[in-house]
Structure 1
């Protein structure tokens, strides 16, 4: 699989490390009084969806950028790639 890096162009998947669901960008505030349940869900519950899904990828063998890759998990077709810090600022 080749990932179209938004800054560096098309790169081979072997340059990246897959982290998982991009919802990890939405970390709950662990300092709140009722934080136990949201933090437990955040740390331990993961979806494994079929179809279109947003994932976090780290460009370890390149510019060390975090990317949000939107892809179809059934076909591996990549639909969109964005810098993770830009996605986190908009949510």
Structure 2
């Protein structure tokens, strides 16, 4: 399965839950997660999407750590089976 396929499934499942999942682009600040998940009720998190078995690069891991220190939730998604659990966590946070 390709990263793009997992990313597409994520955005579809977020939409079904009444949310949006825009692509996150941060010019001049590389390594930020791929998507922001915004769910009803003000629930949000960042999601880094990877191909199955792939891990974030060092810069990405550094950005994830920074965001977590700031109090944001950051998930690394490399399997479509993880999507439901991730969305449940975001929704109940």
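Using mean count of other Cβ atoms within 10 Å over residues 16-23 for the comparison, can you identify which of 1, 2 gives the largest number?
1
Thinking of 1, 2, which structure, once mean projected area of the Cα convex hull in nm² is computed, gives back 5.7?
Only structure 2 yields this read-out.
Consider the structures 1, 2: one of them gives 10.6 for mean count of other Cβ atoms within 10 Å over residues 32-39 as calculated from the coordinates. Say which. Could the numbers behind the result be given before it?
Numbers: 1: 10.6; 2: 19.8.
Matching structure: 1.
Give the label, chosen from 1, 2, of the structure having the highest value of distance in nm of label points 7 Å out along Cα→Cβ at positions 24 and 64.
Structure 1 gives the largest value of distance in nm of label points 7 Å out along Cα→Cβ at positions 24 and 64 among 1, 2.
From 1, 2, which structure was helix-only ellipticity at 222 nm (-39500 (n - 2.57) for each DSSP H run of 4 or more, over all residues; to 500) = -12000 calculated on? List each step's numbers first, then the result.
Working: 1: -4500; 2: -12000.
Answer for the origin of the read-out: 2.
Every number here is computed from the coordinates shown, using simple stated rules; none is lab data. Quick caveat: nothing in here was measured; it's all calculated off a predicted structure. Cβ atoms are built from the backbone, for glycine too; each structure is taken alone.
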